[in-house]
Structure I
């Protein structure tokens, strides 16, 4: 699913026990991070499973992932 956070679009998908986060670059997907879904709040995990891109808990979790990626220089 495509999730917009602070004006930026990210691809988010559940994969096994993880949340995979990526971006489209030049028509191709670049995967930035795999997050253990068990570390997400229950509401965010539920939104991920439902494919609810507008859920506040999922957006908050994704903001944290994006911020951590930025701090690492990604």
Structure II
């Protein structure tokens, strides 16, 4: 089994790399698309934390967050 500090460092580095790639991918998106992506990401993190890392919780949080992000600042 690996050292917990090493695993934490690897996880942090991977999260940073994914964040950088996502930000680069958002360059050509509309504001509503960006809000949807941000909502899905935040929802996935929240769902994962609230359910102890379960896959269903993460996916459910991403879905709910994406819908909320999509509806934020929507023109009436």
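Out of I, II, which structure matches 24 when relative contact order in percent (Cα under 8 Å, 6 or more apart) is calculated? The structure behind it is I. With helix-only ellipticity at 222 nm (-39500 (n - 2.57) for each DSSP H run of 4 or more, over all residues; to 500) coming out at -10500, pick the structure among I, II it was computed from. So the calculation was done on I.
semi-axes √(5λ) of the Cα gyration tensor in Å was computed and gave 27, 17, 6; which structure, I, II, did it come from? Only structure II yields this read-out. If distance in nm of label points 7 Å out along Cα→Cβ at positions 9 and 65 computes to 2.7, which of I, II did it come from? Source structure for this number: II.
Values quoted throughout were computed directly from the atomic coordinates according to the rules given, and no laboratory measurement underlies them. None of the values given here were measured: they were computed from a predicted structure. Cβ atoms are built from the backbone, for glycine too; each structure is taken alone.
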